[in-house]
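Each in structure tokens, the structures are laid out below.
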Structure I
Amino acid sequence: MTIDSLLADAVACHRAGRAAAAAAGYAAVLARDPGHGDALHLSGVVLAQRGRFAEAVTAMAQAAALYPAADGYRGNLAAAARRLDGGALAVAVSAAADALFDRGHRPAAAALYRWAALLRPGDVAAWFNGALARGGGDGAVSGFRHALALDPGLTAAADELGGIAFAARDYHGAVGWFRRAVERGGNAAAWRRLADAVKGTGDYATACRIYERSLCLDPADAGVWFNRGVTLGDDGRREEAIAAYDRAVALDPARPGPRFNRAHRLLQAGRWPEGWRDWDARLAEAVAVPRRGRPLWRGEAMAGRTLLLYAEQGHGDGIQFSRYAPLAAARSGARVVMECPPALVRLFRRLPGVDAVYPLEQAPDFDAVAPLMSLPGLFGTTPDTVPPPVLPPVPRSAAIPPGRRRVGLVWRSGDDTGDPRRSLPPEALAPLLAVPGVDWVGLQMGPAAGTVPGLPDGTEGIADFADTAQRMAGLDLMVSVDTAAAHLAGSLGLPLWVLLRHDACWRWLEGRDDSPWYPTARLFRQTVPHAWGPVVESVAAALRAWAAS
């Protein structure tokens, strides 16, 4: 029978005064659809008629909360509720809220928990569960706070408040709540959450110690070993980070994250043969390669067939590893085509060894595919065997008139909001702009273009990286944070100064002021996290000497 038929039979029994048969019919409907409003409401009516008012309220409250526009539901609910005292009514309403919560009807459950809390203001469970049902936002925060005020030992409420603060990136606030959650000892997961929050504040050393506390309670938690490895790396303790990743990999070999992060640290240390072995772990988690039923290229000959080179991840990554295109063409003997973000298409059409370049997802059929960032490992690249960039130089631009030393500047990295770890605040640029003998050209794209007082904007008319390359041809030097502009300038052979955060990407290695990837590059590194001032002062001093030479 259909639900409608079951309901119709139950209603007929109800009208005929056969209460038990009606109740059984409504139960049959609810077994198929626990949220059926009429069945919930009418089952409550039957229960009320049989004098079982608490159960009636539990059923009818669910119907009224799920369908608040149904006046009839609310009227009968109010009549049944009047037959109960405040305490019994609160229990019945809480039971209805629990049922809705368990079935995933969180907003409706939250409304009923709120009613139960108003009936019994000291009901800790009603406040706590109501906050859980809200899922986040101010209502959830006030509910958890109220529950915690009623029961200061309710560590679950402190833990939830910490989670809300953490999700909002209020890491200091999260630390306070998570510390309160572990005051009475805390399990391994609670200590892990505290460590995650402390890491968010930038106190990496303390976070590492707290991860150790979590691991004392659960030494087999691969996730904590992984997070500890990340934090050790952020704290500059590279070898300890690698050891933590080793442990995470041993505990959970199928998880790609620890292997990929271990690759980062091995490559950063210059241990490239080891690092490349883990490097393709990114393909299982962070990178979707458009294989379209075709295999990955592993270096085999492919004469007479087509090899697709896929420019994965960011624009700068594509530019850096484009140097492998002619090597792939020579080894494979294939017709080589490339798929890349639209902003790189015109630039990459100048690459030797590439027969055609297409925007993402627009390449025609091919026989095998190679992600660009897998090619260094495929060719066994070491710091001493990095192939040179292959982008041909562009003619000198007429867009920037001749004059004094012409220096391009890019100070923000990442998307339009800027990666905060790799981006300078505009006010930090003042020492650079004050260097005499320099004509600055701002090449910052996006919303930040032209926003720094005293820095002429040179981005007008730039539509893609081919235009940017043309504009750079008129410069004597490029000064940039770690972003695509730096890779483009280095690939064009332009003198390049790169400003790096203290835990710079593996490609810049460690303890070096030069780069095997870009012979014209000079690196300026933070020595303290987030401290750009000393870096800018070093660049300004070098600029003064360079401009005066």
Structure II
Amino acid sequence: MKNIIIGTAGHIDHGKTTLIKALTGRDTDTLDEEKRRGISINLGFTYFDLPGNKRVGIVDVPGHEKFIKNMLAGVAGIDIVLLVISCEEGVMPQTVEHLDILNFLNVKKGIVVLTKCENVDNEFKELVKSDIKEKLKGSFLENTDIVEVDSISKYGIDKLKQKIELLSDKTENKNEDFPPRLNIDRVFSLKGFGTIVTGTLIEGKININDELEIYPKNLKAKIRGIQVHGKNVETAYAGQRTAINISNLKIEDIERGDTLALPNALKESNMIDVRISLVDHTNKELKYWDRVKIYHGAKETLCRIVPLDKENIKHNEDAYVQLRLEENIVVKKGDRFIIRTYSPMETIGGGIVIDTCVRKHKRFDENVIRELRIKENGNSKDIIEEYLKNNKDKYTSITDLMSYTGFNKESINNNIDKLVFEKKVVLINNYYLHINQYKNIEKNILNILTDYHKNFRLRNGISKEEIRSKIDPNLKSKDIDSIINNLCDDKQIKNVKNLISLYEFKITLNDKQKEIKAYIKDKLNNAGLKSLLTIEEFSKDIYYKEVLEYMIGKDAIVL
């Protein structure tokens, strides 16, 4: 089933909330201050049914520039925008800023809704419409319909609903097969229920009794109840406005901007590689170490700018940038975000996340720029290989690849099979390693064995467990078994009685060791069965002990 979220946008007092009331019959301004001042301050949420009985969620955002932070928290995840413009005033500053934000967040579908048409004559109305079309050139709304409405008399509302339904049919399905992710935009408490969070489920699905996690706080969250459009449900699906009742956390444990997802499904970052673009109608530019605010999901984060391929980023330019964040956030490759100046606050651009598993980069490094181009624009096989190549601290699963790349499971399986066939990737049980990482593990094992044989010439080998602890204690026993079996198949090592040695290794005694062996043998033979000799009697020094251990291993001596 396709789930659609509609959002409003537009300048203050252009009629967004009144339009929603005309569409739904409900007032999304619920705060006393909102009713007293006649403006939206916080986000408003409701729903309505389209002519074809499809139920859609709707998000009402504030239009005042002082509440742009709230607006940004609401528009993330919307499918269709209603850009509301008053026929009395036409395009205004917040109209332009909201349009910039929608462009940067990659909203693809929308309708321009012309309100308060009854207050102007036809000639003025046509001038306003002409100006709107001019201002929308180059945006995703360039060729969209302009629908005239009167929210009080309901003139044009049915036509608007029909337009919305046509657009909703063309909207892409969300990724329900991905691990669930919900950006939290409200946290509150209800008597008898406890803590409730709301947000748009970006991808995946959430079930009652699921055990999830609040990021970046890493708090376990047990799902007690779920509501969608005011109804209790067993499961919420990607694309739905969702209220989640969490049974084990208090409201002070969670805040707007946190993310609800599966445990270990997201990685916290304090540095991310991105491509950013600046708007063309400002004189602002960004240079090294400028401090800005980025808005991702419902979260606002301060960061520093490190341009990687340009000295400065001027208006209407784009660039590869590393963002050095002042606090940890959780983002995924392909996520969109907005950039605002620190002071005075102004929307100047936006961007797309290219990589979250990053290290500090040198500026103007051609290798870094090449890698970023592959990660951003390469084919899916190249992107997967590049991720595995750089993900050196982790053994990667299919779920990890889905979470990072945004590709579906079938696409990842097809591409990973090709990489395995090309010997660029190695499968170790259920994990994938880039060949470079695998070769490093192989090299380390061979070095461990070489050193071991040098120090213990008369021992047959080392245990698998000791190799595992030296290579990586986080490796599971079955993982090291798989690697060792591969090396045995390649005849680089051998496994005899669970002792691992280099394939060509053979124990050879030097002259002194041969003398010690003969001495021990003669003494045992002369002792016969009349007396039993202890190990201590032969362990005069390290040489005797070493030869004795060798003879025991060869079954020449029975303990």
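Read-outs throughout are calculated quantities, based only on the coordinates presented, and are distinct from any laboratory measurement. Just so we're clear, the structure is a prediction, and the values are computed from it rather than from any experiment. Cβ atoms are built from the backbone, for glycine too; each structure is taken alone.
On mean count of other Cβ atoms within 10 Å over residues 316-323, which of the structures labelled I, II is highest? Walk me through the numbers before you get to the answer.
Values: I: 23.2; II: 20.1.
Checked I, II; max of mean count of other Cβ atoms within 10 Å over residues 316-323 sits with I.
Using the calculated result 7.8 for mean projected area of the Cα convex hull in nm², for residues 148-275 alone, pick out the matching structure from I, II. Before the final figure, lay out the partial values.
Working: I: 7.8; II: 11.4.
Computing mean projected area of the Cα convex hull in nm², for residues 148-275 alone on every structure in I, II gives 7.8 only for I.
Check the numbers for percent of Cα pairs over 38 Å apart across I, II and tell me which is largest.
Details: I: 51; II: 45.
That would be structure I.
Assuming 0.00 is FRET efficiency 1/(1 + (r/R0)^6) of positions 52 and 260 (r between Cβ atoms, R0 = 30 Å, to 0.05) as calculated from a single structure, say which of I, II it is.
Values: I: 0.00; II: 0.45.
Computing FRET efficiency 1/(1 + (r/R0)^6) of positions 52 and 260 (r between Cβ atoms, R0 = 30 Å, to 0.05) on every structure in I, II gives 0.00 only for I.
Comparing structures I, II by distance in nm of label points 7 Å out along Cα→Cβ at positions 252 and 348, which one has the largest value? Display every interim value, and only then the final one.
Details: I: 3.3; II: 3.8.
Top value of distance in nm of label points 7 Å out along Cα→Cβ at positions 252 and 348 goes to structure II.
Kindly point out which one of I, II the value -10000 was derived from, the read-out being helix-only ellipticity at 222 nm (-39500 (n - 2.57) for each DSSP H run of 4 or more, over all residues; to 500). Numbers along the way, then the final one.
Numbers: I: -15500; II: -10000.
Going label by label, the one that fits is II.
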